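Undergrad: Take a look at these structures.
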Structure P
Amino acid sequence: MAGGPRNPFENKTIEWIDSRLPIFTMMQKEYGVFPTPRNFNYFWNFGAIAMTMLVLMIVTGIVLAMHYTPHASMAFNSVERIMRDVNWGWLLRYMHMNGASFFFIAVYIHMYRGMYYGSYKQPRELLWIFGVTIFLLMMATAFIGYTLPWSQMGGWAATVITNLFSAIPVVGPKLVTLLWGGFSVDNPTLNRFFALHYLLPFIIVGVVFFHIWAVHVVGSNNPLGIDVKGSQDTLPFHPYFTVKDVFGLGVFLMLYIIVTFWFPNMFAHPDHFIEYDSLVTPPHIVPEWYFLPFYAILRSVTFDIGIPFTEIVFIDAKLGGVIAMFGAVAILFVLPWLDTHPVRSALFRPKYRMALFAFVISFFILGWVGMEAADAVLFSIGSFDVPMLWLGQLTTLYYFGFFVVVLPFLSRTEKALPLPPSISEAVLAQGGK
């Protein structure tokens, strides 16, 4: 099939390749002269930062897999061997271990930017759905990777979390047996988890490809949330925004390097350095920090749902917690249809902005609650103890209320501030000030 018109390259090697497979022409079109809204701020760096962290995680993970032994009696010692005997193995493991945390930091900020500036709204609904799919796959990959060192925290986290699936009616117990590869968390479980942990990042790469493809089809959103009116509203992606991305990436990687070299175990739990023993339960099983808000949502459901004053129960507390935890992520998929306000950016929606800030605060509070023990006390009034659980239930209520109550209500009632006529005029006006 004949290709479209293209400009020849001066470099003979590049020209020879491009004339047969126009990959450099495509890169020039999509990442060189690609028209980009000229008012991007540094929040738009985090897409490139997340992409860089994904590549780093895959590369370090492949090298670590060359030295790791996915066997219940050898996994923990193989990780210790990587740390002690493999050349630069300690660095590879710390890069991979802390890279997961920084990957989630980048993605959480990237998602917040999308919610603040309305990047999920028409015509970018599919772009947002791909992004949430990536987030869900990341959570699965990170959880499985957390178990691979076969430590007390990892092994018991696998036991607790996989047991949650037993709450699903009819198929739950069979699903747990399938995940375990037997009737308890043991060597077949570790083998399954290792295979999935190796596979899922490449599936994430595939979804990222569709995510980026969708961006280049519908175009990028911008801080004002208004459509591009013409060439005066855009700049070529290179060199204007590649330089900006490199600067933002450099600052982010500096923080990542500081943690990796000076505080490598800052995000690690002490029980993560003790080999898994199925006969000794840790006093406090806690997931990684990026799962803590969802863990708090899981624990906030402590009541059965059924017919009051009878023994008829439709959803018991365990199943209700599982539904709430997975629902906290699933509800993100339908966000474009919950917020139907015609104005995208929170810059022109003061009520939505306040509600979103409250949502972010509630998310941090959920992380704090998830970090504490289930029977922790928030404060005491005389002899009466106020449990931390109540705070978790209150913030869980707002988490879901933000999506199913606040957003639909504001979509119908909030009057937005006047929008600027175009991006270029807003940029020039800001420069004049």
Structure Q
Amino acid sequence: MQKRIRPASSFSGSITLPGDKSISHRYAMIAALAEGDTRITNYSTGADCHSTLGCLRALGIEIDGQGTEFVIHGQGLDGLRRPASPLDAGNSGSTIRMLTGILAAQPFASRIFGDESLSRRPMQRIMKPLGEMGARIGAREDKYPPLDVDGGQLHGIDYVLPVPSAQVKTCILFAGLFASGETSVTEPVRSRDHTEIALREFGADITVSRQKITLAPRPKLTARDLTVPSDLSSAAFFLVAALLVPGSRLSIHGVGLNPTRSALLDFLTGMGAQIRIPELESHNGELVGEILVEHSPVRGGVIDGALTTALIDEVPVLAVLGAASAEGLIVKGAAELRVKETDRIRTIVDNLRRLGVEAQELPDGMVIPGRQKFRAAEFDSFGDHRIAMAFAVAALRADGESVIEGAEAAAVSFPEFWDTLARCAG
């Protein structure tokens, strides 16, 4: 599918964005293991999160509802049933990585697979710790989906993550729910902590000391009524659009502002962005607030070390902003981008060059000089939702009408993206 994007004279309005993908996945999976009926409102509309619901249904969990509101009839830790056919994770790395931790502890065998893109994403980072817990997992070429999970009794481990990953951490903790003995995970750098917060909300005994998370086994998880905050990663595209287009003033309501995610706002304000948060509340352990942003010139910056981990999903749209900034953008330590839905380092640089922007590809990042002009172009999403949305934002600042090829990829995380973009672009 093609989308044609014209340059914008302003980017303004008051919007509410879909529910956070990361939190939606976790709420649904934990709710399935809880006792009783969990009602989730503002559940993500993205295809990835609906892949999670599909897998849970295939495992015998009854789920009522539609749109953004669902009731998950939890069956407790021992309530999942052997699926009649392989589980389809679609394009969702979150689904396959996190759910495999649960499958590894079940008294039945299962297979989980994904689409062509997901089938190219390596899974050793979950297979290794699960193997140390006693799991038996087979994979194509010993690393790629589909995964054949021969479930059984697991034992707790004290695992040190070689690289920070909230998905791998979650996989281990989910397996630890069923294990004999405590399970602990130590992170080299603190990653998003939605899993720890959600498990605690459902009643798990979980403690966090610096970068070490410890989970007691076999908790009684109890159903809850939960509201998913709007997705800060989705908000990133609209924040950057407002910063790029002169005369913009945008308000985004009900956004999740978890401290392990809000590095984006710190980074943008550090570049000189005019961003305010007039309201801040706590809902189900997650901070939620309104974000106000106005067009402002930004300096540029460097994304490296712990900041790379915190901003890994936002790099595509920050690369666009970096090209228009005064000093440009340098990204380092981001080799993980090469094993996302696409090789994002390559696809970002490819599309920047189509935009007429100078960009240097590094093995683990990129160098993008600042003060560059954007020309109209034909961009390729390469089937990656974040690439499609990032270069739609770039097109708002171009010197003519641009085309996004593969625009349907945005539906993986944000089906409403194109309508919301058109509503704000003047």
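Undergrad: Tell me which of P, Q gives -19500 when you compute helix-only ellipticity at 222 nm (-39500 (n - 2.57) for each DSSP H run of 4 or more, over all residues; to 500). Please list the in-between numbers first.
TA: Working: P: -19500; Q: -9000.
Going through each structure in turn, the value belongs to P.
Undergrad: Now for a separate question. If distance in nm of label points 7 Å out along Cα→Cβ at positions 52 and 316 is computed to be 1.9, which of P, Q is the source? Can you show the working numbers first?
TA: Numbers: P: 4.9; Q: 1.9.
Of the options listed, only Q reproduces it.
Undergrad: Which one of P, Q has log10 I(q)/I(0) by the Debye sum over Cα atoms at q = 0.15, 0.17 Å⁻¹, for residues 324-403 alone, as calculated from the coordinates, equal to -0.49, -0.63? Write down the numbers at each step before the final one.
TA: Numbers: P: -0.65, -0.77; Q: -0.49, -0.63.
The read-out comes from structure Q.
Undergrad: Let me ask something additional. FRET efficiency 1/(1 + (r/R0)^6) of positions 156 and 340 (r between Cβ atoms, R0 = 41 Å, to 0.05) was computed and gave 0.40; which structure, P, Q, did it come from?
TA: Values: P: 0.40; Q: 0.85.
Of the structures listed, the value fits P.
Undergrad: Check the numbers for FRET efficiency 1/(1 + (r/R0)^6) of positions 148 and 300 (r between Cβ atoms, R0 = 30 Å, to 0.05) across P, Q and tell me which is largest.
TA: Details: P: 0.55; Q: 0.05.
Ranking P, Q on FRET efficiency 1/(1 + (r/R0)^6) of positions 148 and 300 (r between Cβ atoms, R0 = 30 Å, to 0.05), first place is P.
Undergrad: I've got another one for you. Tell me which structure, out of P, Q, gives 28.9 once mean projected area of the Cα convex hull in nm² is calculated. Show your work: numbers first, answer last.
TA: On the way: P: 28.9; Q: 17.7.
So the calculation was done on P.
Laboratory data are not the source of any read-out in this text; all were calculated from the coordinates shown. Computed from a predicted structure; not experimentally measured. Cβ atoms are built from the backbone, for glycine too; each structure is taken alone.
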